[in-house]
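A.B. asks: Quick heads-up: structures coming right below.
Throughout, read-outs are computed from the coordinates displayed, never taken from laboratory work. Keep in mind that what you see is a predicted model, and the values were worked out from it rather than measured. Cβ atoms are built from the backbone, for glycine too; each structure is taken alone.
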Structure 1
Amino acid sequence: MAVADDIPRSWTLSSVAALLAIAVVPPWLCIAPGRASWHLVVAGGLIWFASVCVKRLVVWATRTHPSRGVTSPVPFAALQGVISAVTELGAAAVYLAVFPPQSLADVVAFGVGAGCAEVAYVLLLGILGPEVDEAELRAWARGAAVSWCVRYAVPIERLFAVIGHAGSRGLVYVALMQAGPLGVLWACCAVLLFAMIDGVAVYGVGGGCKHTQPTW
């Protein structure tokens, strides 16, 4: 019998429901009261998707180019974190500079759009992507049986990621609004924090931390 057959269906349904709520509720909260335009949510999501496509090409180039390849886990994770920060926040900075938001709610809506687009991507990947390795799924199931944090690690992580996307783009906006060294400082803080978070995530996956893999 496959490991997936022993996993309660309620775990899958509740995780999917939580991800759907995270993908839908934050944008609705931004636009339903009329605080921000839905265009900003859409723009945040589209720019996130475009920057991720560029990031994948850059990462692929670093892997395939013989003089630039990085194989050690820590340097590779750090490199991916920096690439993520530069591509995603760089694209966001260009948009925010060309189309300056009119209010704090606009900035939040833009960041929420990026975070929720990533939630939708993770949800689709979980449903339509390749099956999880049996050994990894078994390890996750053992942890999920005794810990809600393991069982719902993906929705929890995605919720904090949405907050992180909004916060990082908020820092980029503050950096653009500040002249001189202070603006550079805010920009460096945004890039550094984003790179650290993304780098740790890459290292966790590459280092064999598979116990939080979801099952659909």
Structure 2
Amino acid sequence: MSLADELHRIFDADRTMRQAESALLRPESSNELVALLARQTEEALVLADRAEAVMRLERLADLCAQVHGPEMTDALIAILSDSEPRVRVAAGEALRDVGFERYAEVARGIERALDRGDQGLAMCELPWVLAEIAEPSALPLLRRFLDHPSAEVVAAAIEALSQLQDPESVADLQRFTDDKRIVTIEDFEDETKTTLGELAREALEVLG
């Protein structure tokens, strides 16, 4: 098969996928589709074949973002806890996009995760989602992350508050200026150790 043939196979596959997605997302199938996507997400998260799981979860993140309902937000948060960074990026971007259009759905989903006492990787990612959406009600939600038992989650919330730059968060950050818990901060491919106190003082400097 020639290179041109291979390229046209890609075109054909892309066309087929778009047609299948359009048929899947037809409005009259919404209730059945919500149940299907939720079930498929649960199954993909425990697949032994990680390559297959990553492929499915990336696609499911995109599909869940296009369907309304609390189950879809919960599914996206579950995907956001996957160990594969590519999958978390896909889920985080999907949640951010949903948040720009339907913020209440995302906020309520985050509240449910906090109420459940979730400990997954998503809890370190959700503060960033809130900071990027930057709705006025982001601060009360981020305050709840500051009370999380995991120091890494608290660190993510402090960094998100630094990005949000809400003057009302000063008192929240001052609570941690002497906190000596050590956390790991990832910056692209680098990792550095610091304390919550140092992070809080840096965030306060940003806020002026």
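A.B. asks: Work out the source of 19.5, 66 here, i.e. which of 1, 2 gives that when Rg and Dmax of the Cα atoms in Å is computed. Working shown, then result.
C.D. replies: On the way: 1: 18.6, 63; 2: 19.5, 66.
It was calculated from structure 2.
A.B. asks: One of 1, 2 was used to compute relative contact order in percent (Cα under 8 Å, 6 or more apart), and the result was 33. Which label is that? Walk me through the numbers before you get to the answer.
C.D. replies: Working: 1: 33; 2: 12.
It was calculated from structure 1.
A.B. asks: Next question, about the same structure. Have a look at 1, 2 and say which one yields 0.55 for FRET efficiency 1/(1 + (r/R0)^6) of positions 111 and 199 (r between Cβ atoms, R0 = 25 Å, to 0.05), as calculated.
C.D. replies: The correct label is 2.
A.B. asks: So if we calculate FRET efficiency 1/(1 + (r/R0)^6) of positions 143 and 183 (r between Cβ atoms, R0 = 35 Å, to 0.05) for every structure here (1, 2), which label has the highest result?
C.D. replies: Top value of FRET efficiency 1/(1 + (r/R0)^6) of positions 143 and 183 (r between Cβ atoms, R0 = 35 Å, to 0.05), among 1, 2, belongs to structure 2.
A.B. asks: Shifting gears a bit: Quick check on the output: 2.6 is distance in nm of label points 7 Å out along Cα→Cβ at positions 15 and 47, derived from one of 1, 2. Which one produced it? Provide the component values of the computation, followed by the final result.
C.D. replies: Details: 1: 3.2; 2: 2.6.
The read-out comes from structure 2.
A.B. asks: Now, a different point. Among the shown structures 1, 2, from which was the value -22500 of helix-only ellipticity at 222 nm (-39500 (n - 2.57) for each DSSP H run of 4 or more, over all residues; to 500) calculated?
C.D. replies: Answer for the origin of the read-out: 2.
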